[in-house]
Structure I
Amino acid sequence: MDPIILQSTLWIGGIGLFSAVALAVADKYLSIPEDPRVGSVLALLPGINCGGCGYAGCADYARGIVLHGAEGNLCAPGGAACAHAIASFLGVAPVEVEKRTALVLCCGDDTETIRRSAYNGINECAAAQATAGGDKGCTYGCLGYGTCARICPVSAITVANGLARVDKSLCIACGKCIPACPRKIIKFVPAAATVHVLCCSKDKGPAVKKVCGTGCIACRMCTKVADGAINMDGFLAVVDYSKPLTSEKPIEVCPTHCIRKA
């Protein structure tokens, strides 16, 4: 063998051996043992790693709970059962969890709204929005290109006829769809709520009618029968989810049918 090649091989092998020994020594004497409770808490989490709790994943959240005192009720997919199990393991009082679901606050599909241009770009809502503000006549409504559906880890969102819809029975409230929507029309609402104003338009009634047949026109009829659970935000009716709304009268009196059960 060529002496130069042999020498190079020995040098590289020696460096590798030295590095391996150094890493083994560092692992033995310099590593910090992890609190065993972290593994126990991790086993109580669903392991979806959705990030809805605000942490990088379930393991990071488990470390946050054990080592940094994070609340044990931040896991939406795990729900109340998970929060109670964590509280029981840690010996603390459980914090009640209100089950939430994502909701697309728009009901203007392609049969109700107009498209003011033909968009032929990338099939992403953000790309469509960046192209002259989107092709939909209503500048507040769902663009319908399915970015939220593709990012949903449990396929709880579907797009039909240019409108995204959330199946609340499948939604785990991970929150990934909310920042993915460029128009910010996906919100968390209590899963127990059934009556919603499915519109986000802040335009006046006449302007809404020009682009959508099912948008809120600020007639205020719903506010008169909702016992304070629906109020006006400018020209838009909004539900106050802190107040119970079980009556279907707002649905019956809404002339554009943007108040619906969902």
Structure II
Amino acid sequence: MRVFITGASSGIGAALAAHYAGRGAQLGLVARRAEVLAEVARTLPGSPALYPADVVDAKAMQEAARDFMARFGAPDIVIANAGVSVGTLTEHAEDIAVFGRVLQTNVVGIAATFQPFIVPMREAGRGRLVGISSVAGMRGIPGAGAYSASKAAAITYLEALRVELRSSGVKVVTVCPGYVATPLTAVNKYRMPFILPADVAARRIARVIDAGRAYAVVPWQMALVARAMKLMPNILYDRLFRRAGRKPRGLKV
């Protein structure tokens, strides 16, 4: 099995790397922080191929994909997991640059990750392209407008790609995690229902990928919450979430 994972230096990405390494997969791991990525690799069995790169750099992602496929062949699974999460408020001029960074990483980064692999995987007639979105994409979360918008856009993009690749043998899988214990959620000062350890989340996500499901929320309890949020009338949603906990601002771009 050949598995290519972005955002592999921490959180869900590192947990997925550990999960697939334990299954004997040949890994290609991408992250911006080369030193941290190397530390993760040292904990894994086998010899993962490491690619220090930013997913918004399409050229760097193409080079990483070419190298991986030249060495190991077309991947069986590509997981676009890299993402950033930070509080934003439109009233602050400095947050506009943050909006751009969040959208570039969380949406364009998925497309840049998948693009070099689509033709080889279609020619092979197999494989899975997995996009990690979030239940935050179901409704606009106050104080996290950029993050919610990016995850909603990711869900829609992945749906379009799934239809484009229908009957090609390449499945597109959209995974929307709820709260997972990672550095991104460690800064949250509010209650996070049904939060999962990263290794547990990775195992459940891998089961979704193995099944080739088009769409899944992890854990299932958050699927019920997400559906309720989506069906909630605006007047009720506004009232309930007006005073909801906010993610801290402060991403450097």
Structure III
Amino acid sequence: MYAFSTRRLALVSGLALALGFVGAATAQADELDDITKAGVIKVGIFEDFPPFSSAGTDLKSQGYDIDVINALAKALNVTPELTGITGQNRIPSLTEHKLNLLVSVGVSDERKKVVAFTAPYAPYSIDVMGPKALAVKGPADLAGKSVAVNRGTLEDTSVTEVAPVGTDIQRFNDYNGVISAFLSGQVQLMVVGNDVGAAVLAKQPDIEPESKFQLLNSPSAMAINKGEDRLLAKIDEALAAMKKDGTLDAISKKWLFIPLPPEL
């Protein structure tokens, strides 16, 4: 009698434990299901990061990231809800589930420990830019040339590492100074990220500026919470379709004034 009761108690306890695990798994709903049920995907954006995102004349957000988010939301059949974030709070906002998605995130091994990354969707590079007529193909060609760069930035570090002896690196305190020096002819070349470069290309100056070569190429990805494999697969599927049908290429030409790089 005692042995029977003990065995039955063990079975009942085991069943209860198993049901508890099932209940816990059910309670932790899949994030894709949550997004679909709510009809909303919550996305963190930098609000002042042209041409990727910034306020238009109507005060609504516009830019590369905004167009991609809208296309992605359409593919998921949901409405995008945009939230302004900073470099300091964006990862915590995601991991605390205040947001479903972050855009314009640089991929790094350190970040991979905390979040999951989608396929790359936007080009980001540091370029040496110059007039079309100026023959520059690589670092060696910088010798004897004047180059504008924003002091103390990654651009400054990158060009300083490769510039040969005889390169006249002129450092400015902000990007406006770099751009003004370049467009006025004070310097022959400038080193900027493709976001800043797009602002110059948008001005359509007579010198026909172009990227001569890249110092760094680090395409941006989107970040989601780790373990959300279905959401990751769905986003990657949508991005692949946007690459295939030319949507991303059109967005790149619209905001960055360059075709989507083939390696993306």
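No lab work stands behind these numbers, since they all come straight from the coordinates. For clarity, every value in this text was computed on a predicted model and none was experimentally measured.
Using the calculated result -9500 for helix-only ellipticity at 222 nm (-39500 (n - 2.57) for each DSSP H run of 4 or more, over all residues; to 500), pick out the matching structure from I, II, III.
On the way: I: -9500; II: -14500; III: -12500.
The read-out was computed on structure I.
Computing mean projected area of the Cα convex hull in nm² for each of I, II, III, which one ends up highest? Present the calculation step by step, with values, prior to reporting the outcome.
Details: I: 22.6; II: 13.1; III: 19.4.
Greatest value across I, II, III: structure I.
Computing relative contact order in percent (Cα under 8 Å, 6 or more apart) gives 24 for which of I, II, III? Working shown, then result.
Details: I: 15; II: 20; III: 24.
It traces back to III.
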